[in-house]
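Below you'll find the structures, each written out as structure tokens.
Where a number appears in this text, it was derived from the coordinates with a stated rule and is not lab data. Being a predicted model, the structure only gives us computed values, none of them experimental. Cβ atoms are built from the backbone, for glycine too; each structure is taken alone.
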Structure 1
Amino acid sequence: MLTSGIRFKSFKIKAKSHEVKKKLGSLIREKNEILNSLGKGYKNSFSRSFISRYKKFYNFRVVGLGGSTLGSQAIYQFLSKKIKKNFKFIDNLEPLLNKDPKKKYVNLIISKSGNTIETIANANILISKKDKNIFLTENKNSYLYLLAQKLKSEIIHHNNFIGGRYSVLSEVGMLPAELMNLNASKFKQFNFLIKNKTFLKNLISNVAAKLYFIKKKKYNSIIINYDSKSENLFKWYQQLVAESLGKNKKGILPIVSNMPKDNHSVMQLYLDGFQKNFFTFFYVHEKKSEKLKNNLLFTETLLKNKNFSNILYAQKKASEIVFDKKKIPFRSFEIKDRNEKTLGELFTFFILETILLGKCLKLNPYDQPSVELIKKETKKLLI
């Protein structure tokens, strides 16, 4: 077990972990504002009274790019059964076909810098007099900050020390979560997890195993995902890993395969192709699932009294058996409880794992210098 809500099977590789353990101790002891945002001691820059003003609204649009929206999209999808509000995410430059002149929206416009070109362009198209607008940005004279002032909109402060991909448990993820009527405090599991010996042991062994794979030139981290409501969680994870570790000619390439459809396309390559990969199996135990109709299963008797979850779980276990036989490295997450606490634990595990990998690889896991170069060149071309 990783936690009470997460059944976990680690990589079978027994790699040296002494250095990783030392790095983890140093990381937890240092004054790290990103780690602070994962815990209950972090104070959000919005109040309960602010949230209560928006309780009556049903339609919300979250406008932002990358880490400004990926975390809240993961929350909305993973916990969709608990959420009774309608959220749309505008996270790319494309025709805004969901403009509805009859609906009233609350637009939550998020950009740390306040100068993200795509977010400015989307906000320009979407903002109308009938809607409410909330801007989440740094308190500085950026375009979006000045626009918010001009529109007399509410402004929520985005702390400048928390980059987008690490911001899911700060205002960037927790403000949308509260507007979804979720409990933000339940996501904050860091303080408990760093006292959980089993959690720490698994964290250390997994980082050590990944460092071993990198030494052996295995750079592809492939997620075998059996939960359709976790697709956005792994889009968030992709950015976290790729942007944090992809520098100085180093890195891990995170690839997401959604099952069972990818069993019928790329699984053959994973099993018998080049062996530069290591894998993560991910499955959520659902309490309710679509049941098959027995009266239409007159020859397929093995499917009688089965539901979708039975089939998916059998496929997951069968794949693990074959991976084991072929000595392909993998780890496995099985989620017992789909709630804020479990999702907060997953966010915390993946963030700590990524930062630790960066430290061990002698990389700065917090910057993205080459992406900034593209932003600068884009602005030059638009002048």
Structure 2
Amino acid sequence: MSFSNLGLSSSLIKIISDQGYTQPYPIQREAIPAILKKKDVLGISATGSGKTASYVLPILMGLHANVVSKNRHVKVLVLVPTRELATQVLDVFKLSGSALANPVKSLAVFGGVSINPQMMAMQNVDVLVATPGRLLELVESNAVHLSEIDTLVLDEADKMLNLGFEEEMNRILELLPRKRQNLLFSATLNENLESINKLVLRNPVVIKIESNDEPENIDLIKQLGYFVSEDRKGPLLRYLIKHNELKQVLVFTSSVYEADKVTDKLRKNGIDAAAMHSKKSQGARTDALSRFKSGKLPVLVATDLISRGIDIKFLPHVINYELPRSPKDYIHRIGRTGRAENPGEAITFVTPEDVHHFRVIQKKMGKWVTMIDSEGMDLSGF
């Protein structure tokens, strides 16, 4: 099944295609049609399984077809447990809504930063992504009104409950109109979530996607690790690419800043590379991805967030320049390489600070990676 079978508009399908998506994930196949029909949805699916796009795309389509929101009366509220997730969800809304004829204004608000710029930015917002505490502060300041919410999304609802946001969530629910669409997404289903489900959802479509953390092709991946000091990571990366004449290398960093820095150093050393992350324009991302897929661009440097929505599989080389936060993200990264007729290679850089974390990743994966000490390697000139 392709995205064109799910009831999305041609402009949204083009955006999806430009991002490199070809097939919807299982959660998207089931959730998108149900959300477009204005049903309540309970979606249980693992982190990194495409949950965010499964509600962002149909919500954008609904907003695209309707009138603009009244000032400071948002139409869509997405509640999330953390600032990090708020930023990620906002990126998906902006990325997916970038080419719509009627622009949809999205904003993320969270604690830990000054509230004043967020209050000022609330003008004409259609989609508000918020952590519960900061949202209540904005409501109390009359910076935003929740009386005209059409759609409520609780994303990673299990984490919100685990982090102790139940009281804040209940206060927010009391401020919302009774007639609205409710979408609840979570990685797990437990007793706490069942109570929220009963409180919030009305005759929901229940979607439960069984997760498989380990890609089928993990045994086909040649994994190799290098012990390396932080200051020698750049030279080691350039040495491996040049010395081994590597083509189609996907390099992972953990931040936008590091992705740009690595890309800049590669270019200065005669290696054609492009960075792909949320701060790049849609045009730059599309161009980089197209060149990389066609083999014209040898190195693509990407962050985990942006790579999640990109269908690049069976690459010959993946290099973890920085370790991901979780074993699941590590498996997701290396799962992009390797197939029966052409086993892929995943290389991981491990600094002294990373040693314990990488041991945890290997233990979770159930495989131990062959390690090479790069200290004796001559990296001068790289």
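Looking at mean count of other Cβ atoms within 10 Å over residues 174-181 for structures 1, 2, the greatest value goes to 1. Quick one: FRET efficiency 1/(1 + (r/R0)^6) of positions 158 and 246 (r between Cβ atoms, R0 = 41 Å, to 0.05) came out at 0.55 when computed from one of 1, 2, so which one is it? Of the options listed, only 2 reproduces it.
Supply the structure label, taken from 1, 2, corresponding to distance in nm of label points 7 Å out along Cα→Cβ at positions 86 and 318 with the calculated value 3.1. This value belongs to structure 2. Computing relative contact order in percent (Cα under 8 Å, 6 or more apart) gives 18 for which of 1, 2? Structure 2 accounts for this read-out. Rg and Dmax of the Cα atoms in Å, for residues 126-349 alone computed as 22.0, 64: which structure among 1, 2? Going through each structure in turn, the value belongs to 2.
Taking distance in nm of label points 7 Å out along Cα→Cβ at positions 14 and 270 as the measure, the highest value among 1, 2 is held by 2.
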